[in-house]
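The structures considered in this document are given below.
Rule-based calculations on the coordinates, nothing more; no lab input. Just so you know, these numbers come straight off a predicted model, no measurement behind them. Cβ atoms are built from the backbone, for glycine too; each structure is taken alone.
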Structure P
Amino acid sequence: MAGHLPEDEAQGRGFDRGLLRRLFTLALPYKGYAGGALLVLFLESAAQLAGPLLTGAAIDLVFTPRGEAAGGAAFVARLLASLGLPVSGLRGLDAIAGLYLLSVLANFGFMFLMVEWTSRMGQGVMYDLRTRIFGHLQRADVALYDRTPVGRLMTRLTTDVDALNELFTSGFVSLLGDLAVLFGIVGVLYALDPTLATITLAVLVPMALVTNWFRKGARDTYRKVRVRIAKVNSFLQEHLSGIAVVQLFRREAPAQDAFREVNDEHRQANLESIFYYAVFYPALDFLSAVGMAAILWWGGGEVIRGTMTIGAVVTFLQYSKRFYRPLMDLSEKYNILQAAMASSERIFQLLDETPAIAVPPSPRPVPRPLRGEIDFDGVRFSYVPGEEVLKGVSFRAAPGETIALVGATGSGKSTIVSLLLRFYDVTGGAVRVDGHDVRSFAPTEFRDGFGIVLQDTFLFTGTIAENVAFFDPSMPRETVECACRDVGLGPLLDRLPDGLDTRLTERGGGLSVGEKQLVSFARALARDPRILILDEATSSVDPETEAVIEKAVDRLLSGRTSVVVAHRLSTIVRADRILVLSHGEVRESGTHAELLAKGGLYARLYALQLKDREAAA
């Protein structure tokens, strides 16, 4: 079966200061949200610290004679007195309960603001980053798409950006909140009773050892899971896109077996990661229970000896619960950081890729309109260094002339078109349009003077009119309809109830191959280009539709320079000049009649096609 994505998904560093700094520059436009979130974060952490103190104070108010309160109870009593509130009896309990309710409401308000502001920051970063990546992909060289599967680029825009959003919303800020709570609890515990605080925190050493073991193991299994899910996604995308071929060749059973294999690899990787979680969380629960038992043992003894109040022990127990829980959550925060680092490395690697086809420092203004003169001067080109695809190709097309490119697959026909449109730059020689090297123009402005129809017609979800206008609202509807009827789409538009407003599904679903080709042809002609390129434009249509297209070509290409690439020689016999390519070189040049008279390569190709057509008939 087909191959899969390379296992580069396993790359990524657990922590990289340079990447982290670059990540947080993304949040600079939202520093107001970030600053506000940090402020309410620390206020929310302070509100969390109030609850156990107030609980312990209430217990001591009931069970401790007045005047013997100490530690947290004494602090609360002083606070109540400073506020002019009662410090004893039922009214004292009312005051403590009121403060407790106030702390809970404050905690709710601060938490709401923190979630609201961090979410706005995260969504803003996601929006900016996705827009930036999409813009970069639109400016990227065609070579990027030749070597990179589209599914992997989609992952950069979706999954990888989502990982960064999680870092900004629930990762980094929550981590700071956990650290603030931890340090706050440590300070309060040592202020209440240094000895019991030391006993409470003694379990941190084994907790740190367990957490480090979990961090290393979870990191490795996390990366393995990422690799396996990339394989699953790649397999699904490939086989669902080619499901018709799978069914045609009755490969459902082998495909099912192959998918079962990659799916099982993903399952096994997840089971490996589950082992670490299955050990880690129960271990932390056990150690936190040991810590709480130590508090009960030591604190209970102190209560019996009269050196500590019951409220103080309860306060320690509550703080211990709030202390151990963030430690457990730190593992999740680490995974978020790990995912964000891996994703950011891939995103920035994509964004840092400088397009080879760049705008020159001082671009030459593109003549408007183009005259349409094309000149290939000793052009050499190779996709891979040392393997030349074009070997000194030279030819000239005068304005309004039709040049046809003929040759076997791999002879260099489509490469000539790519160089003319400056999807790639020559490695030797020069390509000139209207006497100027195409490298002296800004690529996007330069390509505006071309119309092109490709063999693989791509239509977008939308109406026929929108596809012909290519979603350009400034194009008059009359121009769209005229282009459609000129290429032979009139019968189709008359047959459809909604005509030009007929909606097409993805890739032009609902139209035949020939009809989609005609829509693509109308799209090119609607812009009245000075140079028209037909790259295998009629290789997938029936003879009747091909005749319609050829009639439109004969009528509409007058006065335009055109470059026609075709395997089917019947589409280019009326060209002004035919170039016969073989192994990256122009072997023959002339009109159809001249080349037939030579009896060379073109004559043999033409004879073979006529023989095949007669055999098929």
Structure Q
Amino acid sequence: MNFDIKQLNKDVWKNIYQNKFTYYSRAVFLQLVLTTVGGFFIRLLFQLILTSSGQENITKDNFVDILTTPLSCLLIIVFILLVSGLIFFEFSALTLMVYYSYKKGDFSWKNNLKTAFLKWKSLGLKQLIFFLIYFILMIPLSNLGLSSIFTQRLFIPKFITGELVKTNFGRISYYAFLVVCAYVNFRLIFSIPLTVINKYTFSYNMKKSIELTKRGKIKLFLLICKFELILSLISLTILGGIAFIFGILDKSGNNSLYNAIFYTLVRIVFFFFLILSKLIIISLIVRVIITYEDFSFGIICYDHMQIRKRKLFAALTSLALIIILGYTGYSLFSVGLNKDLLIIGHRGYTLAGVENSLEALEGAAKANADYVELDILLTKDNKFVVMHDYNLKRLAGINKKVQDMNFDEVVGLPIKQGKFTSRIPSFEEFVKRAKELNIKLLVELKPHGKEPDNYAELFIEEMRRLGVATEYKTMSLNLNIMEEIESKAPEIQTGYVIPLQFGNFALNNVDFFVIEDFSFNNGLALQAQSEGKEVFVWTINEPDIINKYLHTSVAAIISDRPDVIEQERNYEEKEDLYFEKLYRLLSADF
């Protein structure tokens, strides 16, 4: 279907301008209500799921236990229905808001809630599955385009993507997957607005969306890009002006009050950018639908006398937004710099050598890391070597597993990663070099399943033999092994690696928890602190996210870039220009 791009461009901007107060107040109100009221019920239901199954959290280890509890299974279904209903209500409100503005009708929250509920109810199980699949497809793109407030924080955890892009095949596959997701998302962009406006099923409207984007899709895509570019330029100009003004008011860049206000204003601008971007895309979609399809609701006459009320409503929602974001900004910058935070090089420093190699260890020491994290595996003859992968193919080019080879067959094998070459070291050799460099180690145990029953005792014996049991820390994805080491050798500090968790920490017998950025929240840090335990986060490489953790109570950051952590900490300890702060904030997903 061919689109009149010039007319679409004109109609969309005209619609946004004419309804700016209505859109602004209602869209902000919608987002605030959904995040507070909707978020409360989601958290409450989630806690009921945990309570009903007798669990403290949801992890990869207890997921099956939760699914085998009848009541928790029922609550999970209710949870899915609640989230899908809230998402559908969000898009129903935005779509009808725009639809009524084009039709010169009056939008009603009560009527929208009724319409959204009836539409959502009519989806049925089959259509609900299609609806959920559509939103799952948006997650890999960090929800570009039509994103829900409930899904825009979801992303593929970095411990998954980080490992994928370490090989050429994985990198190509991952980016090809993103391209396919982007294409599918664009072809289905009309699905939700169509479902809200017409009487057909979601699956039918998915087909209809594909039909609408069959022709003229490039023009439509370029028009959306144009809108996003204009919005980005306007937002960057405003943000640049804010940074300039605060740079004059606070030349040192270290005043906590100014930092909190600056952060709040940046958040507000970014918040408006996301809302306006969403409204423009929906306005464009609805304009196309109205042009090629004739749908009709019971339109009520538009009352121009309500403009004063809309302005008052806009002022009140603005005040609520400022209070909420202002509190967030104050909370962030009222926490001082965590000067005790440990810097841990992930598998050493991979910009200096192959991961887990002696060169990477030396590079981490030069980058001023406090610790180096390394992975060790047990060979067939029960000796420890430094290697992350169970199979040697990725780094050594040999399609063999470490567990099937003897110590002498593994140690010294040449390995290659990028432009670097090295050889596989033994654990003893790695420890010896670490002692020479005066840097401590965080040892990750990677059991492969064929270890002897005395595996934990073998490791304890090795740590004691090398004289590092009280100096080094150890961690593993295997909780049982960590708790066994904790009970048999309390002098060794033990940590439980949790790649994915929802809920609180369980009462595990370990000294610290190691969680991925995806699972972290301040509540977990406070809980661990109250129990006399520590929290490490991994693998944190981006300056903006590093900066966030510098203002928390986490004990350590595990990173591929220990040098960047050091730089960010130095930024915080000296004069920090507001343009530099702005750059770091913009590169974050808040």
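Matching task: 20.4 is the computed value of mean count of other Cβ atoms within 10 Å over residues 21-28. Pick the structure from P, Q. Working through the options, I get structure Q. If percent of Cα pairs over 25 Å apart, for residues 205-564 alone comes out at 72 when worked out from the coordinates, which of P, Q was used? Checking each candidate, the match is P.
Source structure of the calculated read-out (mean count of other Cβ atoms within 10 Å over residues 341-348, 25.4) within P, Q: Q. When distance in nm of label points 7 Å out along Cα→Cβ at positions 165 and 533 is computed for each of P, Q, the one that comes out at 3.7 is P.
Taking helix-only ellipticity at 222 nm (-39500 (n - 2.57) for each DSSP H run of 4 or more, over all residues; to 500) from the coordinates of each of P, Q, which one would give -20500? Label of the source structure: P.
When mean count of other Cβ atoms within 10 Å over residues 357-364 is calculated for each of P, Q, the greatest value falls to Q. Rg and Dmax of the Cα atoms in Å computed as 36.2, 121: which structure among P, Q? Considering all the candidates, the number was obtained from P.
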